[in-house]
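Have a look at these structures, which come just after this line.
Just so it is clear, none of the values below were taken in a lab; they were calculated from the coordinates. A quick note: this is a predicted structure, and the numbers were derived from the prediction, not measured. Cβ atoms are built from the backbone, for glycine too; each structure is taken alone.
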Structure 1
Amino acid sequence: MTQFSEFIVFADESGDHGMATIDPQFPVFALIFCVFAKQDYTHVVEPAIRQLKFDFFGHDAIVLHERDIRKQSPPFDFLRGDPERREAFHQAINDLVTAMPVRVIAAVIDKAKHRERYDDPWNPYQIALHFCLERLCALLKTEEEAGRLIHVLFEGRGAVEDKELGEVFERIANDRAHWGWRRTDFRHWQLAPVFVQKAANMAGHQLSDLIARPLALRVLRPDQPNRAAAIAQRKLVDLKIFP
């Protein structure tokens with residue numbers, strides 16, 4: 001009988017992982033894993049996010065999307081005309097992330113430096129995914145989770161993209177793709193990708209979405225004041241900046 005892990009992982013990214021073009025305003029790609037104990041996720045994370053939605057929208061069908069909040073796009077257009085409510089909402093978001101029992105693993109790739117260093121650079125997503133899975137296994141080892149099935153949930157991007165990412169994930173998880181000098185034997189763990197549509201309104205993906213870009217910005221502009229980045233940084237258990 002399959003033994004399921006006591007943990008669940010949500011993955012999210014910020015920025016474009018393509019190397020053909022590099023946005024000078026945001027030349028980085030970040031991938032993060034948010035790791036939750038299932039008990040915490042069930043009894044703390046989901047209720048807290050649901051309550052925030054009830055407080056500001058009156059229902060919980062809203063998807064907390066960092067870009068829509070930042071751009072003040074519907075249903076967050078109420079942030080435009082009411083400074084007091086806008087500050088209350090942002091403070092509630094910051095308080096939410098602060099209180100969350102989550103451990104974050106992050107990889108941030110400076111794509112311009114990556115392209116300068118290597119004649120044929122690896123895809124940033126593959127590098128970031130390898131690192132995050134490697135550090136996830138290290139974390140699971142401390143929790144004595146070897147041999148248990150742990151699911152890593154990704155937001156679905158489409159049938160083709162999900163198939164490609166699933167194949168990369170499986171190669172790493174079966175020790176058929178290595179990057180760098182470290183050699184983790186991933187076969188001690190059962191790692192399984194799951195692709196979920198944004199419409200599923202998963203609390204874990206919304207929380208990881210609120211964390212990913214602030215962490216990328218902290219790496220890109222370390223001297224720029226950013227409350228969200230400072231809060232997200234406190235949740236880190238591992239951060240790797242490439243190259």
Structure 2
Amino acid sequence: MRASQRIYGLECYGLNPAELRRLNGTPVRFSVQLTGRRLPGLLRLKPSERDARLRMTLGRQLRGLVERFPEAGLRPRDQQRASWTADGELPARRIPALATRPELQYVSIHAIKGRRKQRQPPSESWFCVWGLVAIQVEGRVRGMVDVEDRLVLVKARSSKHARQKLRGEWRDYGKPYMNPHGYLVRWHLVSVIDVYDTNLDSIDPDGTEVYSRLRTKRLTAEYRWSPKRLGV
């Protein structure tokens with residue numbers, strides 16, 4: 001992978017790697033994400049051994065970067081254990097060389113002295129809005145009521161924007177109609193339970209996650225996993 005593909009955040013300053021290099025000695029604050037170890041090489045080990053090997057590898061990778069770029073003042077994010085991420089500062093001309101190092105996945109630019117981040121136009125992504133809808137029948141005040149969990153996809157700039165864009169949709173969805181017995185019925189939005197940002201700007205027809213919710217359940221047999229190797 002080229003250095004230009006490993007430097008994130010330059011677009012916020014309207015720069016490319018060549019232009020960054022021409023800033024010469026201008027101080028740049030950044031963070032690096034280390035590569036760690038590939039999973040297949042850890043599978044035969046016990047979890048505690050995997051953790052030890054990973055710590056050792058991350059420590060070695062960070063020391064290698066410190067030796068090659070001592071002026072960067074690289075500091076691990078997590079001081080208590082081996083960290084995947086480290087912060088530092090270098091002259092602009094040195095960032096592309098740093099980005100080519102095999103020890104790291106990428107470099108994220110956080111600040112360039114004397115330059116302000118350019119305001120980026122808000123981009124839209126797909127949001128999934130989970131609405132709780134009650135099927136209300138005219139005059140019914142007791143007994144049971146049918147409700148619907150309705151999940152609607154909408155392209156928006158934020159969760160708030162997604163809610164706003166669907167106001168007309170919920171209003172149209174809730175327009176009253178007459179059932180076969182002469183009673184008015186409406187499918188009324190009671191509340192928006194959640195808004196989920198897919199962080200995607202397009203939907204893959206071969207499969208796209210549009211909603212996810214994490215819960216905690218009692219660890220019964222169907223949830224247990226004791227693999228002899230990964231994937232089993």
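Comparing structures 1, 2 by distance in nm of label points 7 Å out along Cα→Cβ at positions 138 and 154, which one has the largest value?
2
Which of 1, 2 yields 6.6 for distance in nm of label points 7 Å out along Cα→Cβ at positions 18 and 218, as computed? Display every interim value, and only then the final one.
Values: 1: 3.0; 2: 6.6.
Here the read-out was taken from 2.
Can you tell which of 1, 2 yields -6000 when helix-only ellipticity at 222 nm (-39500 (n - 2.57) for each DSSP H run of 4 or more, over all residues; to 500) is derived from it?
Values: 1: -13000; 2: -6000.
Comparing all candidates, it corresponds to 2.
Comparing distance in nm of label points 7 Å out along Cα→Cβ at positions 114 and 146 across 1, 2, which structure shows the greatest value?
On the way: 1: 3.2; 2: 6.9.
Largest value of distance in nm of label points 7 Å out along Cα→Cβ at positions 114 and 146: 2.
Taking P(r) over Cα pairs in 5 Å bins from 0, in percent from the coordinates of each of 1, 2, which one would give 1, 5, 9, 10, 9, 10, 11, 11, 10, 7, 5, 4, 4, 3, 1, 0, 0? Kindly include the intermediate steps, with their values, before the conclusion.
Numbers: 1: 1, 6, 13, 18, 19, 17, 13, 8, 4, 2, 0, 0; 2: 1, 5, 9, 10, 9, 10, 11, 11, 10, 7, 5, 4, 4, 3, 1, 0, 0.
That value comes from structure 2.
Which of the displayed structures (1, 2) returns the greatest value of distance in nm of label points 7 Å out along Cα→Cβ at positions 42 and 194 on calculation? Working shown, then result.
Details: 1: 1.3; 2: 2.7.
Greatest value across 1, 2: structure 2.
Given structures 1, 2, which gives the highest value for distance in nm of label points 7 Å out along Cα→Cβ at positions 58 and 210?
2
For relative contact order in percent (Cα under 8 Å, 6 or more apart), which of the structures 1, 2 scores highest? Please report the intermediate quantities before stating the final value.
Working: 1: 33; 2: 21.
Going through 1, 2 one by one, relative contact order in percent (Cα under 8 Å, 6 or more apart) peaks for structure 1.
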